[in-house]
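Next up: the structures, one after another.
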Structure P
Amino acid sequence: MNVRVAVAGARFVFALVELVALVARYNWGLGSATFAPGNFFGYLTIQSNIAFLVVCVVGGIVALRSTEDPQWLANLHALVLSWILVAGSVFAILVQQSGERGFPLEVPWSDQVLHFWLPSFALVEWLFSPGRGRAHWRMLAVTVGYPVVWGIITLIRGAVVGWYPYFFLDPQQVTDPVEFVLYSTIALTAFAIIGSGTLALSRLRPVGERLRERGRTPGARPLSRRTAPE
């Protein structure tokens, strides 16, 4: 079977699992008296996972039609992958911190899929997939810029509706502005570090291409000049 067909299949599976988990998470939220659709879609993690769903669908279609992902797709893929990896990492910290503060967070299976399982498998796909492409370093500015813009909008909206998606954004749950700045800095640093790592990994040849090269007979012609050994 063509390896790019396998890549497309993996991306379509990710998209399907993502959709099921998002719908399940929404339905789970409906069981709460305080649930509001606007608040649900206000979570950075929900927004980034919806973006990942779109990237998987588009990436799957591209994989079926081309031996390599174009530059724009590699950029977009790296960007969204960074977001969901950070979302999963920060969510794990928030769950631990909220318990210590007396505001325990429930973690249904849908949240586990969205924050832990999908990001993990998506990272494996990013490392392995032949034809993945290289992302440009300028995407790091967007990786960090998005949560900054999201944070500003969230603070303004929170002051109006009285709801904040994460405890460190809520003035009622932080000790003082210093704590708010501290947690915000930690979150943005995580975006910068994980974003840099994701972009750096895109500069490496995918594991799948290296394995494919080993399996070729001597003198076989590479599928493309871009993926040929340098």
Structure Q
Amino acid sequence: MSLPAPAPAQAAPLIELDRVERRYERNGLSVAALGGVSLSIAAGEFVAVVGPSGCGKSTLLNLIAGVDRADAGRVLVCGTDLSRAGERELTALRRASIGVVFQAFHLVPNLTAEENVALPLALAGRSDPERVRTLLARVGLGERLRHHPGELSGGEQQRVAVARALVHRPALVVADEPTGNLDSGSGARVLALLDELRLTEGATLVFATHDRGLARRAERVIALRDGLVVPAGP
């Protein structure tokens, strides 16, 4: 009698959090932003993180992006244990594999939109003007390449930040309220671009939002409340 074929080995998650805690000091009190979060996200997933203000969404994304460190627990991203990685290793990981869209944009004021988008490539010693211009056109800013951030609206700055996060073809894109400053049409365009990146380039997308309608565009929803993962509901 022949033996059954072994089940195919499952790939390791791209993101894995194990009992992660993060606390902040506020007015002399220790406040738990995350209180022991465990979760995993597979490569290529499109995941929305939802919950009320102050529930820990931004903290979770900052830990995954390697721009903040956990007080306890373990954070693994792209095979790297961020809890133990040094600053040089974290910087190299972000430049090679992670694109981040911050709520505050963090555009360089004396650089044009085109130069801001090209910055991650320049920091890595690379250049791809065609991809820079293509991404800006895809977010509706093809005619604003040489405008500085001060000459752009908040929504336009948001779209520059999105293009910058995508330019180096990262394995992981982390976006904190990526459509928060956009009208419905621009927001839909940005989410469509993010989803296309996932499908065509194999990126994993994790974004935080207050908008349950936007969250429904994702494949999976992770809900947070008071620093803990809770059932996402319908």
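FYI, it's all coordinate maths here, none of it is from the lab. Just so you know, these numbers come straight off a predicted model, no measurement behind them. Cβ atoms are built from the backbone, for glycine too; each structure is taken alone.
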Q) Thinking only about FRET efficiency 1/(1 + (r/R0)^6) of positions 26 and 178 (r between Cβ atoms, R0 = 30 Å, to 0.05), which of P, Q has the largest value? A) Q
Q.
Quick check: 1.06 is what I get for Cα Rg over 2.2 N^0.38 Å, calculated from one of P, Q. Which structure matches?
A. Q
**Q.** Identity of the structure behind 4.0 (criterion: distance in nm of label points 7 Å out along Cα→Cβ at positions 42 and 122, calculated), options P, Q
**A.** Q
Q. Thinking only about distance in nm of label points 7 Å out along Cα→Cβ at positions 106 and 210, which of P, Q has the largest value?
A. P
Q: For structures P, Q, calculate Kirkwood radius over Cα pairs in Å, for residues 90-153 alone and state which one comes out highest.
A: P
Q: Assuming -23000 is helix-only ellipticity at 222 nm (-39500 (n - 2.57) for each DSSP H run of 4 or more, over all residues; to 500) as calculated from a single structure, say which of P, Q it is.
A: P
(Q) Between P, Q, which one scores greatest on distance in nm of label points 7 Å out along Cα→Cβ at positions 82 and 202? (A) Q
